[in-house]
Structure 1
Amino acid sequence: MTTGPTREQDTRVQQAVGNLLRAGVLLAALVVLAGGVLFLLRHGGSVPDYRVFRGEPMDLRGFTGIVRDAFAGSGRGIIQLGLLILVATPVARVAFTAVAFAFERDRTYVLVALLVLSLLLKSLAG
C-alpha cells in the first residue's frame, strides 16, 4: 500500500511545471517583443536626451495602468505587461505546486508552498 505519489505522478507534475515555466517565459518574450516593435515603429526616430532623467510615467507604475495602456496599444504598456507576465510566471509555478501537493495530500509541502507563495505575493505588493 503506497501513501505517497508514484514516480509517474511525480514525472507528470514535473513536466507540467516545466511546461508552465516555458509557456510563461515564451509568452512574456512574445509580448515584450511585440511591444518593442510597436514602440520602435512609433518612436524609433526620436533622439533621446540623456542629460535629463525621465522615469516611467505614473500610469506605468501600477498594474491597472499597465493593463490599461497595453490594451490601448501603447508600446511601453505592452512591454511592461510582458514584464509583469515574466514576474508572474514563477508565482504561478509556486501556486501550481501547492495545488499539486494538495492533490498528493502532502500537507507539509502544501504549507511550505503556501508560505513561499504568501511571501512572494507580499513582496510584490510592495
Structure 2
Amino acid sequence: MKALDTNVVVRVLTGDDRAQARAATDAMRGQRLWVSRTVLLECEWVLRISYELDRRAIHAGLSRLLAYPLLEVDELDAVQRALDWYELGLDFADALHLASAPRAETLLTFDASLARKANRIGTRPRVERLV
C-alpha cells in the first residue's frame, strides 16, 4: 500500500501541472492507497486558500477522491461526517475536529461562529462557546 501526500492529491484534483497530474494519476492507478485525515485537512486549506476554490468545488473534489475504490482513508467515518457538515456550512477543519471526537459530549471553543453553525445543524458532539 502507498500513502498519498497533499501535493499528489492536489495535483489529481486540480490538474494544474499536467505532467505532475499525469504522474500522480498513473501512480495511483491499480494500487491500494492510503490517505490520512491530516492530508485531507491540508488539501482543503490549499484548495481554498491557494486555488481560491469555493466550498462546492472542494466538497465535490474530496468526495470524488473518497469514492476511489482502492483508497483507504484514515478514520473514514469521521472524514465523511466532516464532509457532510462542511457541506452544511462548517469550516472543514472545525468539522473534522468535531467528527474526530466521537466520545466527547461537548467541544469547548471561543469561536462563536462555530458554536452557532454546529448547534444549528445538530452536530454530535455539540459545541459550547466559552465567554
| said: Please compute mean projected area of the Cα convex hull in nm² for structures 1, 2 and give me the label with the greatest value. | reply: 1
| query | So helix-only ellipticity at 222 nm (-39500 (n - 2.57) for each DSSP H run of 4 or more, over all residues; to 500), computed for just one structure, reads -26000; which one of 1, 2 is that? | reply | 1
| Suppose you compute relative contact order in percent (Cα under 8 Å, 6 or more apart) for every structure in 1, 2: which one lands on 29? | 1
| query | When you work out FRET efficiency 1/(1 + (r/R0)^6) of positions 28 and 92 (r between Cβ atoms, R0 = 25 Å, to 0.05) for each of the structures 1, 2, which one comes out largest? | reply | 1
| note | Candidates 1, 2; distance in nm of label points 7 Å out along Cα→Cβ at positions 36 and 68 computed = 1.7; producing structure is 2
| request: Have a look at 1, 2 and say which one yields 0.45 for FRET efficiency 1/(1 + (r/R0)^6) of positions 76 and 100 (r between Cβ atoms, R0 = 35 Å, to 0.05), as calculated. | output: 1
| request: Kindly point out which one of 1, 2 the value 0.05 was derived from, the read-out being FRET efficiency 1/(1 + (r/R0)^6) of positions 12 and 52 (r between Cβ atoms, R0 = 35 Å, to 0.05). | output: 1
| Which of 1, 2 leads on mean count of other Cβ atoms within 10 Å over residues 44-51, largest value | 2
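Only the coordinates and a few stated rules stand behind these numbers; no lab work does. Remember, predicted model here, so these are calculated numbers, not experimental data. Cβ atoms are built from the backbone, for glycine too; each structure is taken alone.
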